[in-house]
Structure P
Amino acid sequence: MDKPKLLSGGNPQIPKGDGDAPVQAYIAAMPGWKKRVGRTLDRLVERTVADIRKAVKWNTPFYGIEGNGWFLAFHCFDRYVKLTFFRGTSLVPQPPESSKQKEVRYFHIHEDDVIDETQLAEWIRQAAALPGEKL
């Protein structure tokens, strides 16, 4: 099987699809250090949220709750992996990066960052309990 094409920022081009398989294909295609970040995020979501729903849309992994919409997505950029919390303004504390979209907040993970798994798991737990985005 051919390796997925990497789009700008090293973001893998993965066909859209529902379920764990497309998300795992995306993570497997993440370049270099970003793959470690993807594996960590996926593991944290699975460990924190029961009955997680996964999909890849627009070359981006999404995480949600069936019937409640999507609460988290992530995407590769040149210098960081961007986590998107769709109801991020409702999280305590709020993720640090603002968005043009009213409720969205971002969290960036760079190559040399130490991932605070406790804080990420808490944001994931809070986000999963909120109404998700219907996409």
Structure Q
Amino acid sequence: MQELHLYEYAIIRLVPRVDREEFINIGVIVYCKERSYLDCKYHLNEKRIQCLTTKELDFDELKAHLDSFVAIAKGEKINHPISRLDPGSRFRWLTAIRSTIIQSSRIHPGRSIDPAKAFENLFEKMVL
């Protein structure tokens, strides 16, 4: 029998009006210490998002911020000091409490043989 690995995940939320605390799930971050696995992915459904806000959002700016999340998770943004940290520290930084329009849920645990497959399942179930 294959071994189950403990992983942690958080849902990335878009909160267009922070004062109303309404949100839409737009992404997932998954971290597995045993496998040194950290990944982040997002999807923006612009029509669905516009239902939650009366103001115009700058989707290009929003995508740039989310692309930074993905790059930091993957350790690709070399000029960013957070990208140089170990995967666990990057995960904690990405999931830290924020009061901006991009927030994450609380961290949840899970167990899986393959954290990458769990990541894709969570993305499909919680975002798409």
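Please state which of the structures P, Q yields 1.00 when FRET efficiency 1/(1 + (r/R0)^6) of positions 66 and 98 (r between Cβ atoms, R0 = 35 Å, to 0.05) is computed from it. For FRET efficiency 1/(1 + (r/R0)^6) of positions 66 and 98 (r between Cβ atoms, R0 = 35 Å, to 0.05), the value 1.00 is produced by structure Q.
Going by Rg/Rh (Cα atoms, Kirkwood Rh), which of structures P, Q comes out largest?
Working: P: 0.93; Q: 0.98.
Answer by largest value of Rg/Rh (Cα atoms, Kirkwood Rh): Q.
Out of P, Q, which structure matches 38 when relative contact order in percent (Cα under 8 Å, 6 or more apart) is calculated? Going label by label, the one that fits is Q.
Which one of P, Q has P(r) over Cα pairs in 5 Å bins from 0, in percent, for residues 26-89 alone, as calculated from the coordinates, equal to 4, 17, 30, 28, 16, 6, 1? Could you put the intermediate results ahead of the total?
Numbers: P: 4, 17, 30, 28, 16, 6, 1; Q: 4, 16, 23, 19, 14, 9, 10, 4, 1.
Of the structures listed, the value fits P.
Where a number appears in this text, it was derived from the coordinates with a stated rule and is not lab data. Only a predicted model underlies this, so the values are computations on that prediction, with no experimental measurement involved. Cβ atoms are built from the backbone, for glycine too; each structure is taken alone.
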